[in-house]
Structure P
Amino acid sequence: MDVEVLFNNVISGNVSFFEETRGEHFNLEQVTERGNSILHVAAKFGKVEIMEKVLDSQPSLLYMTNCKGNTALHIAAILGNVDTTKLLITSAKDKEVETEWSY
């Protein structure tokens, strides 16, 4: 799937896009030129419902950093978005995520 289509649907808050394409395979680890993941973009625009769907499919995105070393949680906190910040903190506590430094 075209990265532009994916990210435009996030920015516009098109939750139905993610429901309609649930069976399709697309790489949620695609990033923008600045290294922002779909979760970074959803956090920036406060798209909580989309963030929930992304985290259910790809919880490892919680730990992905962009070119400035920021995770989606950093973006949400910097922008002062309480709802997205709470979701990301709760998700980090609730989800068992395999990372390269997991024990």
Structure Q
Amino acid sequence: MIINREERTVIVKGSVVTLEDYELFKDMVSDSLKENKNELNIIFEDATLVNSAMIGFLIKTVKVDKVNLSIAVDNYKLYELLQMLSLVETLKVTKVK
């Protein structure tokens, strides 16, 4: 997994599978939210999986922290997973090519 941050956008390339991946992602999102408290865009490129800790963190970010979050994914399997978990609407997930 490779992760980068550009202002209000966190870009994740590859799947978030390990605890280390999750911790890096969480730190990057937290840093971004320190600068942009109420808005965050996340782009997943070439990601087929995300771990359950990350899903819980994203739900908390939206429901508890009241962050305006949107997620773009380019992999149908990841989109389908989030759809199966009924998270497409909550996390504002869109499928991009």
For distance in nm of label points 7 Å out along Cα→Cβ at positions 56 and 72, structure among P, Q ranking highest is Q
Across P, Q, volume of the Cα convex hull per residue in Å³ reaches its greatest value in structure P
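Every read-out reported here was derived from the displayed coordinates using simple, explicitly stated rules and does not represent laboratory data. Everything numeric here is computed off the predicted structure, so don't read it as measured data. Cβ atoms are built from the backbone, for glycine too; each structure is taken alone.
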